[in-house]
Structure I
Amino acid sequence: MDKLGRKVLLFWSFFGMAISMIIQATEASSLLLNTGALYLSVGGMLMFVFTFALGAGPVPGLLLTEIFPSRIRAKAMAFCMSVHWVCNFLVGLLFLRLLEKLGPQLLYSMFATFCMMAVIFVKRNVVETKGKSLQEIEIALLPQD
């Protein structure tokens with residue numbers, strides 16, 4: 001994270017996750033049930049896990065500690081990580097039901113859309129914190145008059 005930077009890792013992680021979900025949606029829309037389609041599906045899932053592990057999984061936990069001012073850091077981290085885990089729980093709880101109701105093509109397309117929205121958000125809003133002190137980051141995040 002210190003070599004490449006948090007923003008770069010998040011950007012490419014969400015982009016890779018979006019591509020892997022597009023692969024999943026494409027494979028789900030094909031009527032072919034051959035070995036190639038199976039390998040494509042497994043490859044898409046492995047790509048998703050790999051790209052998640054490179055950025056979207058570990059980076060937010062570190063980035064959040066850097067962007068909150070020290071006076072509210074503990075409470076803000078507790079709140080953010082609680083929201084994070086509740087969302088993880090809901091995705092795990094509802095995934096199979098949504099897969100049944102919506103079908104794999106629509107569900108994976110929705111996940112790809114959310115990942116692309118995250119790419120745009122990271123590009124526009126995330127401040128790179130690599131190599132900066134906590135004070136420098138706090139000053140960079142202050143509203144500009």
Structure II
Amino acid sequence: MTRWLDDDEQRTWRNFLAATRLVHEALERQMQRDAGMPHTYYVILAVLSEQPGRTMRMSDLAVKAGCSQSRLSHAVRRLEEHGWVRREQDSSDRRSHFAVLTDEGYAVLESAAPGHVEEVRRSLFDVLTPEQVRRLDEICSAVRNTLEG
């Protein structure tokens with residue numbers, strides 16, 4: 001038997017969908033306007049910057065960046081064209097490749113980061129109280145932990 005959403009759950013679900021869409025759109029606009037790149041490219045650069053040697057296996061990068069293998073491959077190809085990322089073949093597994101953040105890519109990331117952080121603050125954290133931030137973290141962690149297993 002279907003457990004339909006009650007009125008409060010339906011309102012919460014729709015608010016959640018709208019809020020996440022609007023935050024994502026704000027981040028996308030800001031990144032395009034200020035750095036001339038899609039937000040996804042910024043996420044890829046940021047994830048790589050946090051890895052030892054600024055290097056990560058492409059399959060792991062796709063998971064960490066939250067995109068499909070094919071979308072990541074396309075994005076990395078574009079990032080390579082800019083000189084921000086390079087691909088290296090895994091010497092132990094010829095089918096696998098690593099993405100490596102270049103010095104130029106790191107500089108682009110450093111330049112884009114302040115505007116990104118400011119937009120995250122403006123779009124999300126500045127409208128919440130410290131208690132709401134704490135509760136949002138608890139809620140997101142519960143959902144994430146359940147869905148990631």
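Quick note: the coordinates plus some simple rules give every number you see, no bench work behind them. Just so you know, these numbers come straight off a predicted model, no measurement behind them. Cβ atoms are built from the backbone, for glycine too; each structure is taken alone.
Ranked by FRET efficiency 1/(1 + (r/R0)^6) of positions 7 and 119 (r between Cβ atoms, R0 = 35 Å, to 0.05), structures I, II are topped by I, which has the highest value. Among candidates I, II, the computation of distance in nm of label points 7 Å out along Cα→Cβ at positions 23 and 95 that gave 1.7 used structure I.
Starting from the value 0.05: which structure in I, II was FRET efficiency 1/(1 + (r/R0)^6) of positions 15 and 103 (r between Cβ atoms, R0 = 25 Å, to 0.05) calculated from? Display every interim value, and only then the final one.
On the way: I: 0.55; II: 0.05.
Checking each candidate, the match is II.
Source structure of the calculated read-out (mean count of other Cβ atoms within 10 Å over residues 39-46, 14.5) within I, II: I.
The value 46 for relative contact order in percent (Cα under 8 Å, 6 or more apart) was derived from one model only; which of I, II is it? So the calculation was done on I.
From I, II, which structure was mean count of other Cβ atoms within 10 Å over residues 79-86 = 17.0 calculated on?
Values: I: 11.9; II: 17.0.
Source structure for this number: II.
Out of I, II, which structure matches -26000 when helix-only ellipticity at 222 nm (-39500 (n - 2.57) for each DSSP H run of 4 or more, over all residues; to 500) is calculated? The value was obtained from structure I.
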